[in-house]
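Coordinate-derived values only; no laboratory data. This structure is a prediction, so every number in the text was calculated from the model and none was measured. Cβ atoms are built from the backbone, for glycine too; each structure is taken alone.
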Structure P
Amino acid sequence: MIEQELLLLGLLKEGPKHGYDIKTKIKQILFLFAGVELKSIYYPLRILEKRGLVAKRTLKPGKRPERMVYALTAKGQVRFNELLNKSLLNLRRPQFSLDLSLYFLHYMKPSVASRRLRARLHMLNKVSGGLAQMVKTSSKAKTASLNRILEHNFSLLKAESQFISQLIKGM
């Protein structure tokens, strides 16, 4: 729950939000990069509220229906800072879907393995191209935070592509 907690507290650090805003932000931006999937945000928000990290209030803007708005408390701010510092120093190894396949690669015929790896490399190159384009076009339109995430993911894709290219050459 640490990633979920950091994600929710971080989004509320930007300012008070209602549940739909939080869900939309997760789906539009962070899910692609953070790898955090929240089936429901309301249960984790309720837990954060019980722990005193988030405050909930009812808001009725104009003629619109009532909405619950969540905001970060002082205790939530402290917890967010703890989690952010801890997360930056967490050296947990990233897990890639390729790793398990590499372990059992010797069970495939080399010609089949080479074809599959070339197909993976082709897909990685397409994704890399898309990310490179996003990096170029986002520098002005997006936040610095999103640019850092795009550049990080682009670097990871380049590294995996280089590894697979070398692996194919060695087959």
Structure Q
Amino acid sequence: MTKLTTVLKQKLENARKVAILGVGSELRSDDAAGVLAAQQIKKISRPKKKSAPQVKVFIGETAPENLTGEIKKFEPSHLIIIDSADINTKPGQIKIINPEKVAGTSFCTHSLPIKVMIDYLRQSSPNLKVIVIGIQPQTIVVGSNVSKEVSQAVEELTATIINLLKKD
């Protein structure tokens, strides 16, 4: 997790407003990872510090494109998208995916490709810094519980993001 923290810290440098978008289906076991992470981040209350960026969490589920209007209205400097993705690693592994290359990554259950949504948001906000975080699912079977590996990854990722955004 140390490398992830270092990379995220670098990518969030000078963040003024951070939109966090959780994507996935809670009905499909590990595909819920992005939604669960966003829900946990949203629950955490943290003291407002002058140096901390403003944060707004969006729960996109399987149609994150439906929130593009709200995201644009928030006018974030940074957008963090969290989702289950087949990144060819062990279940629960977390990887930052280059937003320009998300078309080659297999995201689990979207009605519209994430790349299309990112391109659309960048049209109205060309300086938007997009960070895509993928969590390798173990299974996306309908009706199954979230695996231990993915649940643990969600907890670790959530803690990392919250700590970075606190700006002690």
Query - Source structure (of P, Q) for mean count of other Cβ atoms within 10 Å over residues 62-69, computed value 10.0 - result: P
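Quick check: 23, 12, 10 is what I get for semi-axes √(5λ) of the Cα gyration tensor in Å, for residues 70-125 alone, calculated from one of P, Q. Which structure matches? Walk me through the numbers on the way to the answer.
Details: P: 43, 13, 8; Q: 23, 12, 10.
The correct label is Q.
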Report summary line: Note: relative contact order in percent (Cα under 8 Å, 6 or more apart) at 20, derived from one of structures P, Q, originates from structure P
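Which structure, out of P, Q, was log10 I(q)/I(0) by the Debye sum over Cα atoms at q = 0.13, 0.14, 0.33 Å⁻¹, for residues 102-149 alone calculated from, if the result is -0.43, -0.49, -1.31?
Q
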Requested in this report: Check the numbers for mean count of other Cβ atoms within 10 Å over residues 14-21 across P, Q and tell me which is largest.
Outcome: Q
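Using distance in nm of label points 7 Å out along Cα→Cβ at positions 54 and 118 for the comparison, can you identify which of P, Q gives the largest number? Intermediate values should be presented prior to the final figure.
Values: P: 4.9; Q: 2.5.
The maximum falls on structure P.
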Query raised in the report: If you work out Kirkwood radius over Cα pairs in Å for P, Q, which one comes out largest?
Result: P
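If helix-only ellipticity at 222 nm (-39500 (n - 2.57) for each DSSP H run of 4 or more, over all residues; to 500) is computed to be -10500, which of P, Q is the source?
Details: P: -21500; Q: -10500.
Structure Q accounts for this read-out.
Given structures P, Q, which gives the highest value for FRET efficiency 1/(1 + (r/R0)^6) of positions 6 and 134 (r between Cβ atoms, R0 = 25 Å, to 0.05)? Don't skip to the answer; put the middle values down first.
Working: P: 0.60; Q: 0.90.
Going through P, Q one by one, FRET efficiency 1/(1 + (r/R0)^6) of positions 6 and 134 (r between Cβ atoms, R0 = 25 Å, to 0.05) peaks for structure Q.
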